[in-house]
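What follows is a set of structures for review.
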Structure P
Amino acid sequence: MVVADRAYGTLKGINHRLNCGADYILRLRTDCFAVYDENGNTFDIAGGFADLKSGESSEAAVFAVLPDKTRIPVRICVKRKDKEACEKFRKRLDRRASRKGNNLREKTVLFNEFIMVVTSFANSVAADEVLETYRWQVEIHFKRLKSIPGLGDLPKKNPAASEAWLNGKIMVALLIEAFIVKASFSPR
């Protein structure tokens, strides 16, 4: 099983996981890829879940089309963020757009009101379980990387010293990961 963040939620990422024979849970970003319903009509990912209330989750069984035109079934699992999280993220989007001199697209604002993942897991695994597995794996991993070895803040100003500091911290993080993998700890 592969659990990955937005950078891997692409058709290329899905195809790679399928070629490796792995199940996956991949976070989606605003312009990830087109998906289609059973009739071949384009499914609006963000708009399709606009009726969800804060904290509610849902799913859709859709199809993605790989670059070689192969049509594959995928499941999109979605949870609407609470109002506070949406406002916090909206402020972050506004700051980023302001720095870059861009206007926010309505689709981007709507899409970021949700946590959206695409998965290969069957319907026997509930959407809430898929979303919780994603959140648990990814968020805990980044929290561990920031807090235990202290990767959150770079205390050096000299480029060579910063590189040495980062290399040491990454080595500590890799050692921690090796110990955790050997422990075979599961969220269940």
Structure Q
Amino acid sequence: MRIIAGSCRGLKLKAPAEITRPTSDRVREAIFSMLQFVVEDAVVLDLFAGTGALGIEALSRGARKCTFVENHHRALKILRDNLALAKVSDRAKIVSSDALKYCQSAPPVDLILADPPYYRDGAPDWAGQLLRQALPLKSGGFLLLEVEAERSTPDQIEHFNLIKRKNYGSTSILLLEKK
């Protein structure tokens, strides 16, 4: 897994498959194509950060700063290692916390990147919970949510307008704007 563009372009990140489901290069490229006019100078929140690939890609492309929220101890170590490799630690903050709980008291940001565990095999519906709660987004801010492709888009999303949904194999990307 490599950073696709920007100041860290080509950087190879650590990505242990047994504890994370890293976003593929193809999907990350599509995500940042959607966000090309949003990322520059943005304050970003990377929820369920895992390896940090989404947040590091945002920093590489000019985001002002990024807070990475992760609660798995092994993923946190890899995240720290990847931030050191990318040399972006001065613009990065790591929070060891449950993503939903952190959102209840987090300061507002311009962009939230969220790649929660997929809603399968009895796992919690993290994506659904994110869409139902008030997230720390500035007015006109964006939520980029990665979900399993077979998941239907909710008819009503209380806090957001759905801007775009795009499928890539078993993954769907939802771009939502705060109402």
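Sorting P, Q by distance in nm of label points 7 Å out along Cα→Cβ at positions 103 and 119 from high to low puts P first, with the largest value. A value of 0.95 for FRET efficiency 1/(1 + (r/R0)^6) of positions 7 and 55 (r between Cβ atoms, R0 = 25 Å, to 0.05), calculated from one of P, Q, originates in structure Q. Looking across P, Q, the calculation of semi-axes √(5λ) of the Cα gyration tensor in Å that yields 31, 23, 17 traces back to P.
Set P, Q, criterion mean count of other Cβ atoms within 10 Å over residues 39-46: the highest-scoring structure is Q. Computing helix-only ellipticity at 222 nm (-39500 (n - 2.57) for each DSSP H run of 4 or more, over all residues; to 500) gives -7000 for which of P, Q? So the calculation was done on Q.
Every number in this text was worked out from the coordinates using simple rules, so none of it is lab data. From a predicted model like this one, the values you see are computed outputs, not experimental measurements. Cβ atoms are built from the backbone, for glycine too; each structure is taken alone.
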